[in-house]
Every structure is written in structure tokens, then in C-alpha cells.
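None of the figures in this text is laboratory data; all of them are computed from the coordinates on show. Please read all numbers here as calculations on a predicted model, not as lab measurements. Cβ atoms are built from the backbone, for glycine too; each structure is taken alone.
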Structure 1
Amino acid sequence: MRSGAHQIKIMASGGVGSPTDPIGNLQFSIDEIKAIVETAESHQTYVMAHAYTAKAIERIVRLGVRTIEHGNLVDDTAAAVMAEYGAYVVPTLVIYDAMSKVGKEVGVPDAALVKNEVVRLQGLEALKILKKHGVKMGLGTDLLGEMHKYQSDELRIRAEVLGNAETLCQATLIGAEIINMQGKLGVVAENAIADLLILEENPLQNIQILSGQGEGILGIIKDGHWEKNTLN
């Protein structure tokens with residue numbers, strides 16, 4: 001934190017890409033997590049945690065972790081605890097989709113591909129559970145290396161369950177809220193940072209205008225400066 005980190009991230013359960021920890025594993029002791037949360041809070045920031053299972057999620061949220069990364073195996077009980085504590089979640093469904101399609105050819109180990117299917121098949125159901133309990137969701141991808149080109153597909157996958165408007169809200173307003181930059185990012189407003197996209201179509205009607213490699217993006221303004229302008 002002294003070196004300028006904005007938040008702390010921990011691994012609170014097993015992972016897909018990590019070869020020696022089953023997804024159901026719990027990581028860090030209760031006292032260790034409490035100390036990590038206390039350290040973050042003393043620096044006026046928060047802890048986010050990689051966690052897949054309902055058991056891992058409920059455990060760490062009760063200990064003060066503010067944001068869950070992934071959360072595919074959440075259940076109603078864990079989601080209710082998240083809502084009670086005001087915790088956020090950042091699902092990353094596109095990575096599992098991409099790994100199932102091209103993981104083998106880009107060198108993902110077989111053991112990771114097996115674990116990938118376990119969490120991939122529960123991803124859309126997790127969105128339904130989280131929505132039912134009113135848990136706020138941000139947008140992320142967790143994509144690796146050559147799979148980064150699929151990042152905008154996260155919007156399409158989310159919209160299948162949540163609709164276009166809610167998905168866009170998660171990518172803008174809620175994302176800014178998670179990183180404590182509400183009013184600065186994710187809005188078009190006075191005193192906000194001027195980050196803007198000019199699109200060929202209204203994403204509320206067609207969210208796939210944001211898919212691909214920016215073909216549907218006519219203009220990009222970053223911090224008030226044009227980065228792309230095809231309007232002239």
C-alpha cells in the first residue's frame with residue numbers, strides 16, 4: 001500500500017488456471033483475512049478477492065472483503081450475505097467462453113480446461129442469482145494473452161441474462177462505484193473525466209455494436225482528447 005496500490009487483491013479460493021488448488025479450496029486463515037482487510041481500511045481502501053464457491057464467498061464477505069472477482073458458484077445464501085454487507089461482484093464470463101473455444105490452441109493445460117468447464121456452465125445461472133438478490137455487478141474479463149481480443153464479448157454474454165441497459169450500467173456506473181470513482185468515471189456530467197465513445201448505433205438497442213475490435217466505434221475521446229475520429 002505504501003508503494004501506491006489502490007486496493008488489495010487476495011486469492012480466497014482455488015482457481016482455474018492454478019494447477020495445485022482445487023476450485024473448492026479455501027485460502028488464507030480467518031485471522032489473515034481480517035488483518036488484510038484491516039490493512040486496506042487503514043489506507044482508506046478495500047479488499048477484492050478471487051472466489052468461486054458459495055462457501056468461500058460467504059466466508060470472506062463476512063470478514064470484510066468488499067468485492068468478489070468471478071463468483072460463478074454463488075448460491076442464494078451467499079448472494080443474500082453479499083447483499084446484506086453491500087458487497088460487489090465482478091463476473092468474468094468471457095474468459096471461460098474463450099477458453100472453451102480456443103484454450104487448447106493457445107496452450108491452456110488440460111487440467112485447467114477441465115476446471116474451466118465446471119465454472120463456465122454455472123456462469124449465467126450465477127448472474128440470475130446475483131440479480132435476484134440485488135447484488136451490484138461490475139464488468140471484467142480476466143482474459144489472458146491472445147484471448148484479449150474477445151473482451152467485448154463479455155457485454156454480449158451479460159446481456160443474454162440481464163439485458164442491454166443493465167449490462168451497460170455495470171460497465172460504467174457500477175464499475176466506477178467499485179473503484180471509488182463515482183462521479184468521475186462512467187458518467188457524462190460536469191466535472192467528470194471526459195471519456196466518451198461515439199457509436200454507429202444505440203447500444204441500448206444493439207449492444208453488439210461494441211463487439212469485435214471497435215468497428216462500430218466512430219470516435220473515442222480519452223480524458224478530453226480524441227484518440228479515434230472517423231466522423232470527418
Structure 2
Amino acid sequence: GIEVKEPAFGLQAFWIDESKKDEAIQKGYTVVDPPTVFATHVTEILRRYAPELLGNREFQLLVDGLRNKFDRLVDDVFNVVKPTVVKKVLQELLRESVSIRNLPFIFELILDNAERARDVESLVEYVRRGLKRQIASKLLSQDKQIHAVALDSELERILTESISESDEGRYLSVNPQIMREIIEKISQELEQLMRKGYSPILVVSGAIRPYLARMVLRFIPGITVIAFEEVPEDVNLSIEGVVRI
């Protein structure tokens with residue numbers, strides 16, 4: 001087949017003739033038909049640009065619609081959080097494909113966590129944890145489990161200790177060469193996960209999730225990065241691979 005880079009997940013792939021399908025399956029390849037590939041790419045494009053689609057006008061329309069039934073809730077939220085912060089929270093949720101359809105509940109989560117959140121980023125993480133059942137429901141495989149790749153404890157420790165802060169916020173201060181190696185190892189483990197027929201999911205500690213997600217999504221845009229804290233207690237998490245360096 002023709003070797004290509006699969007754009008949604010950044011993985012090595014091949015275009016093959018349909019007559020080679022059975023042979024590819026026998027050799028252990030995951031075979032996806034063209035309509036599914038197209039749909040995946042369109043979904044990824046929409047996900048990637050979703051935050052930009054939520055501009056000031058769109059945000060105001062959402063708020064006005066919410067006020068029709070939850071006027072007091074909107075006032076309570078805006079008394080403790082600026083509207084620009086709320087918009088940023090919604091944009092960050094959309095950036096990682098978290099639905100904002102249940103807007104009243106999201107506003108309640110913002111209100112409940114606004115005082116203890118040190119910045120917008122941590123507020124987003126608190127909201128995500130409140131939405132963990134919604135997030136998990138989208139990640140369940142047919143066996144009703146979440147199958148994912150994790151980092152080994154030493155790598156988790158290294159990344160946690162590398163968290164630094166600047167005027168623009170917190171980030172992972174890791175040697176670029178080491179970061180490239182980490183991303184390559186994550187990509188390899190995710191490829192093996194997908195060969196088993198599962199979605200590309202990376203699960204890490206809540207302490208590093210937003211910073212690692214921001215970094216990894218630049219290179220592997222189609223993956224989902226969740227925190228252990230975002231997995232409901234009654235949902236089984238099956239770790240299919242561990243990333244080590």
C-alpha cells in the first residue's frame with residue numbers, strides 16, 4: 001500500500017486496495033473503510049476549531065438562552081466569575097471534545113468551584129471532574145470499560161516535578177529531546193491500543209493532565225487525555241499499555 005501519516009491521530013498508516021483488505025486483517029492491521037476515515041477527519045477538524053466557533057456573540061446567545069430559565073444562576077456565577085472566564089472554560093471544554101450541552105450543570109460546577117480554583121486552567125479541571133460521568137460515557141468500549149494507556153510511576157513523577165509557572169500560566173518544563181521521546185512512546189502505545197480496536201485514550205494523574213494534554217495534542221491531535229480522577233468509581237479502567245522512557 002501507499003504509506004501515509006494518518007492526520008487525525010498522527011499514526012503511520014497505509015492506503016490499500018480493497019482487494020488487500022482480508023490480507024491486511026490477517027497480518028494484524030486495523031482496517032478502516034474510506035467513509036469512516038472521512039468522518040473521523042471531519043470530526044477532528046470540528047473539534048480542533050470548536051473553541052474558535054464560540055466567539056463573543058455565540059457566548060452571549062448561550063447566556064441569554066440560559067437566563068430564560070436560570071436567571072438567578074447566571075447572576076450568581078457572574079457575581080464571582082467574569083463572563084470572559086466562563087467563556088474560556090467553555091472553550092477549553094470544547095477544545096477537548098467535552099460537550100457543553102448541559103449548560104446549567106456546567107454553570108453550577110463553575111459556581112461551586114470558583115473560589116478554590118487558582119486560575120482558569122484549574123477551574124476547567126474542577127468542572128471536568130464534575131462532568132466525569134458524561135466524559136466517561138463517551139469513552140466506554142462495547143464491554144462497558146475504558147481501555148487506555150497510562151504512564152509509569154517514574155515518568156509521572158518526572159512530569160509532576162517539571163511543572164513550572166510563567167506569566168502565561170503553568171506548563172511542563174521538560175527538555176525538548178526528552179519530550180519528543182515521551183510523545184513518541186505515547187504514540188507507539190496508542191497505536192498498539194488502536195490495533196486492539198480501542199479508542200486512543202491516555203490516562204494520567206490530575207496534577208499533570210492539562211499540561212500534558214496541551215503538549216501531546218499538538219502532535220497526536222486525535223487522542224483523548226483524561227485524569228484518573230475523571231473515571232467514575234463504578235466504571236472499570238483497563239490499562240492496556242504503560243509508557244516508559
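The table for this structure:
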| item | result |
| --- | --- |
| Answer label among 1, 2 for the case where distance in nm of label points 7 Å out along Cα→Cβ at positions 113 and 129, calculated from the coordinates, equals 0.7 | 2 |
| With relative contact order in percent (Cα under 8 Å, 6 or more apart) derived as 13, matching label from 1, 2 | 1 |
| At a computed 0.45 (FRET efficiency 1/(1 + (r/R0)^6) of positions 169 and 185 (r between Cβ atoms, R0 = 25 Å, to 0.05)), which of 1, 2 | 2 |
| At a computed 31 (percent of Cα pairs over 29 Å apart), which of 1, 2 | 1 |
| At a computed -17000 (helix-only ellipticity at 222 nm (-39500 (n - 2.57) for each DSSP H run of 4 or more, over all residues; to 500)), which of 1, 2 | 2 |
